[in-house]
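Any read-out appearing in this document is the output of simple, stated calculations on the displayed coordinates, not a laboratory observation. Small disclaimer: the values here were computed from a predicted structure and weren't measured. Cβ atoms are built from the backbone, for glycine too; each structure is taken alone.
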Structure 1
Amino acid sequence: MKSSSSASFTSGVEAHFCNCDLQASLKTSWTERNPGRRFFGCPRYGTKSMPPPCDYFAWYDPPCKWAVEFFPSLMRKIKLLEAEALKRR
């Protein structure tokens, strides 16, 4: 199962700049392999802006063993509950 999403924030974090010379966004990975792990990326990533985003990427946090073990189970439970709720509509 592959899914991803991110949230961005920048307060209190040293600025990083991507290859576009823009301040990189600090985002949070919610993939199965890196749940809750923060990273810097081009702020244009995921947009249809021109020019297109660069490939800048840098981890902010080290991997978290607890999150890798806990989140996949939690996400499966959430999806199961969502599916059950849809059936009851």
Structure 2
Amino acid sequence: MVAALRELGIELTEPVGRVTVDPVTLYADIGSLIILETGTVLAVPAEDATTEQMGEVVRQAKAARISGPVGAWWKYEHGLGHVCSVFEPPN
């Protein structure tokens, strides 16, 4: 899977941080995406993300690779690229 993602311009990185849940919306922050200046998308799952949550991070990375940083949730970080969190809605 990692090699196939790399061919698409997506790199699955080492997990960083923990899954957090917003107490108001109950959405879980399960990871993040970074679109580098080169166009490569880094998919960064949380350390304790489930297999399903890691799959969602990868799914959103594929969408970001196709459409780019579309939406108000993307923030530009100078020298890095565009960054956003990946959220999972409450059950």
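The figures follow:
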read-out: Structure with the greatest value (metric distance in nm of label points 7 Å out along Cα→Cβ at positions 16 and 48, set 1, 2); value: 1
read-out: Which entry (1, 2) yields the derived value 4.2 for distance in nm of label points 7 Å out along Cα→Cβ at positions 56 and 80; value: 1
read-out: Structure with the greatest value (metric relative contact order in percent (Cα under 8 Å, 6 or more apart), set 1, 2); value: 2
read-out: Answer label among 1, 2 for the case where volume of the Cα convex hull per residue in Å³, calculated from the coordinates, equals 103; value: 2
